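Computed from the coordinates by the stated procedures, all read-outs in this text should not be read as laboratory data. Computed from a predicted structure; not experimentally measured.
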Structure P
Amino acid sequence: MTHVRLRRLLKELKEELVRLPDPSPESRETLKTLSADVDTALSRLEATDAGEPDFESLEERLREAQERFVTNHPSLAAVIGSVLNTLSGSGV
């Protein structure tokens, strides 16, 4: 997997999370958790001695978020799909 591509997509996902208009309380909690997961993955990717992030756990949460937001937030779901494709292409 190219960490450069994954890092770029995770940053794009963070930007998309910030742009969402006034989500419901339940969606807000999902977004908060997802945002924290992305921050953790980015931090671990950037730290050479931190090891690989828990991509399997991140992938599971991304799939759940994609299903949740596909109807009301298609651009967010598309970015999540790109991250998932990159993770899948890496053999995770």
Structure Q
Amino acid sequence: MLSTSSEGVILKVKVLPRSSTNQIYKIEKECLKIKVTSPADKDLANKALIELLADIFHIPKSWIKILRGSRSREKTLCLLQQNEEKIRQILSSFR
């Protein structure tokens, strides 16, 4: 689910659009499952995902880049200028 690159932390997520709430739904070994209320149309779910993660990790939205899967539910993201330990610590509060 998490790995480190020269730019920051790589995070694998699975997005569940058109959900009732915006939240981290489940933390699994291979990915983070995230619910967003927005539909997948017109990049709305991606925008909702980035806004949610920016709020959770206390980073600017511009520091979250979609590396793979911009048109898929399964995505690989890069959290720029972050370290893996900080991200793991924040995610541990959702278990």
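Ranked on relative contact order in percent (Cα under 8 Å, 6 or more apart), which label among P, Q comes first with the largest value? Present the calculation step by step, with values, prior to reporting the outcome.
Details: P: 38; Q: 31.
Answer by largest value of relative contact order in percent (Cα under 8 Å, 6 or more apart): P.
Out of P, Q, choose the structure whose coordinates give helix-only ellipticity at 222 nm (-39500 (n - 2.57) for each DSSP H run of 4 or more, over all residues; to 500) equal to -25500 when calculated. Only structure P yields this read-out.
Source structure of the calculated read-out (semi-axes √(5λ) of the Cα gyration tensor in Å, for residues 31-70 alone, 22, 10, 6) within P, Q: P.
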